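Below: a set of structures, written as structure tokens.
Nothing in this text is a laboratory measurement; each read-out follows from the coordinates by a stated rule. Worth saying up front: this structure is predicted, and the values here are computed from it rather than measured. Cβ atoms are built from the backbone, for glycine too; each structure is taken alone.
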Structure P
Amino acid sequence: MSAAPSPDGARPASGTIELVNASRWYGNIVAVNDISFALGPGVTGLLGPNGAGKTTILHMLAGFLRPSNGNVLVLGEPAWRNVGMYRRVGLVQEREAVYEFLSGHDFVATSARLHGLPDPDDAAARAIDAVEMSEFAGRATGTYSKGMKQRIKVAAAIVHEPEVLLLDEPFNGMDPRQRLHMMDLLRGMAKAGKTIVFSSHILEEVERLAENVLVIVMGRLAASGDFRAIRKLMTGRPHTFTVRSSDNRALASAFIADPSVYGVDLDGSEALVVRTKELSAFALAAPRIAKEHQIRIVELRPTDESLESVFSYLVKQ
């Protein structure tokens, strides 16, 4: 990240994709706030709650949005309105927009023709087969389910074998088997040297697919790197549980004596609020303690397990 700026203000890329102090705002609303990262071949997941700024980042990478500040480089060139870039980049947007009067084959073949491929029908057939849509290729895309539309959009995005593939919530509407197949396809492309960036608000999707993770919260880069390290940080954060039992006061006294618990509050007479940094230890200790003191636990539920709370914790680190 120390390369000198070029005359037009953009710096040479240190990766296939690079954001350098990139921001994007709409009036007084900041969608992306001073983000920098560089990515090379492999699969990178943009992970964050809805509205975090993931789609804005992808749209800047795709050249649809001009950064309000900083630089966005793809394959060493500024992405903004870089039409030539699309010969080497594929994009799958989240919205279902397809030409509903076209068959799946014609939809993908049209993309192949726009890319100037010598045999667009053959290229379309290969791409459609890759996403397991050959059986439905002759049907109008307007009759497709959401998951089928997602798959045919992926076929159109990979028909020209791009070096970079950008996907916004690509697994929406797919059943579990289709998701696994799509993940295998993307892994294969990554092994072949492609750079793949996909967004998701679902932790398990990113965990299964991404080698590298960028956690985005409120337009900021909260954490980045290997997923396992980030997941450890997520699970190692403080946890809060709401507990209802047959004797809340007695259970509170018993809980506070356990080393896995560092705080207990009585929420009126209705429930306990228990705080722990040792999630697994507390999960094992709670039923044991209740049994030892002959207390019946009516409810035990986490109160801070939303993605927003997890990511907000990462932002503060």
Structure Q
Amino acid sequence: MSAGGDTVHRSGFACFVGRPNVGKSTLTNALVGSKVAITSPKPQTTRHTIRGIVHRPDAQLVLVDTPGLHRPRTLLGERLNDLVRTTLGEVDVVGFCIPANEPVGAGDRYIARELALLRTPILALVTKIDVVKRDAVGSQLLAVQQLGAEIGLDLAEIVPVSATAGLQLDLLADLLVARLPPGPQLYPDGELTDEPEQAMVAELVREAALDGVRDELPHSLAVQVEEMVPREDRPTDRPLLDVRAIVYVERSSQKAIVIGKQGARLKDVGTRARQQIEALLGTPVYLDLHVKIAKDWQRDPKQLRKLGF
């Protein structure tokens, strides 16, 4: 509120950062109220920054979901870290996510040191509080406070939250909005993401392909949508969108895992991805999926460029 009692409209960008798989994408989706970022129990699921837009009468909060900051082992890993660092330098407020169900560790210290170099306000978010007992949440809040003191990281707030149980999400949104500058809307009403549809479709295919695969595979999976066109000669009341997508892996053994016995797994991936794509686009879809090998693409600058990294 301003002195005259009228409401100041705020708008700006917030970014969630943390180790891989601490719930950043789930939190983004919960605050936006719609699925804009894919989620998976596999680490390194998020590969590029995705913006989710929270519309409020008093504010427009743009959440930038980033890949997890980690010690990189490949050129892809280095590029993902660079992406996170660039994003951190451009947002108005940062939410540092640390899960309630894992001890504060070396990965959290690594990120805390990176964040200590910023001038941006930092909120520490203790995520996944629905999966632990109350006293464990209290202990984790203390551990996070100690981490800040130990590294010299000034934490504006320490907030326990749960995206899946919807705990303290309104409070979190209020705390983020309070740190945005006054400003007009940045996106039209009703827009939930600025992610291109083709990129979101590729992500939904990748999410379905990641589900239930072995640990060594997730990093090696990339998806590219080659074509997305309405089928000709269809009556207007019965449209069909033809989507052709390629799932890239690094080795023939991985190709066999993705396709499965007699193609059963790929068929299942296609069915689940198609349902998600139809829900996203609101139209019937024919999904044509292929699996190709791009040898060691995570380490090859040329192939990384081709796949959009």
Structure R
Amino acid sequence: MSFSQRTGMFISETHTDAMEWCFTVEKMLVEGKTKFQEYQICEIPRFGKTLFLDYCIQTSALDEHIFHECMSCPAMTTHPNPKSVFVAGGGEGATLREALAHNTVEKAVMVDIDDELVAMVREHMPEWPRGSFDDPRTTLLHMDARKYLEETDEKFDVILSDLPDPLEGGPAVYLFTKEYFELCMDRLSDDGVFAMQAGCANMNYPDCFAACLSTVKEVFPIVRPYWAIITTFLVPWAFILCSKKHDPLDLTEEEIARRFSSRGVKNRYYTPRFHQSTFTIPDYLYQAVEEKGQIMTDARPFIWTA
């Protein structure tokens, strides 16, 4: 953290070796350190309440609904009747919240390794989970998500991989590999759907997205990338939907509206009208896949080096 003569302090985040962003802090609400990371919750002008992890911005009141709707709802909507959901990561509880918004869900298992962070969110960011941690359909566990999937024989209709970027030494490196995606494929029901956050979708650093897309194509029969404009991140953000059977591009606006209505879903960003736009990514991302799309494996994982 650095200090600003104008407002008192700001948080400086290095995005790449070409860009550094500074966020003006109006008020620091709480900060601390868990076994895995440092956290900061503060008030940022226009952004409102904002969470940083290791001084890198993660989510803000301004547009957290955009990220979490996109993280959850395309996969949930693509499945015709999602009853069981697995959330890997997702410490703020908002991806879980969006999954539970579909009234078809009977069971949701969320596994996030950082119990201290989840406890902090419960206390200081209740606007994000909105009671989803305590929903009777929820089982909340604190362990490595990959280990859980390796040890269970459960099958899920939808798996949502809302994990931090694969930073060197971080807890998520081996949840971005072919072996992990194969494990997720095996833990899906026969018509299951998988979705993941896949890194930034700007021209400056599409490397993580390119590697993710190339790798999941080695595993799943249906793979559809999509993206969203996340003001909090200051760049567009990429996601990937993978499926055993159902193709999101087959869904019409009318069918999505029907599923929303019958399930009680009311979105602000990912809407029936906007569905096709969400799944229309620019050509430069496909070019990045051709140029930088390494196949990520346990032996050769992708390490975020921007």
*Rank structures P, Q, R by distance in nm of label points 7 Å out along Cα→Cβ at positions 64 and 176 and report only the one at the top, that is, the highest.*
P
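I have 47 for percent of Cα pairs over 27 Å apart, calculated from one of the structures P, Q, R. Which structure is it? Mind dumping the intermediate values first?
On the way: P: 53; Q: 47; R: 39.
Checking each candidate, the match is Q.
Supply the structure label, taken from P, Q, R, corresponding to semi-axes √(5λ) of the Cα gyration tensor in Å, for residues 112-167 alone with the calculated value 21, 16, 11.
R
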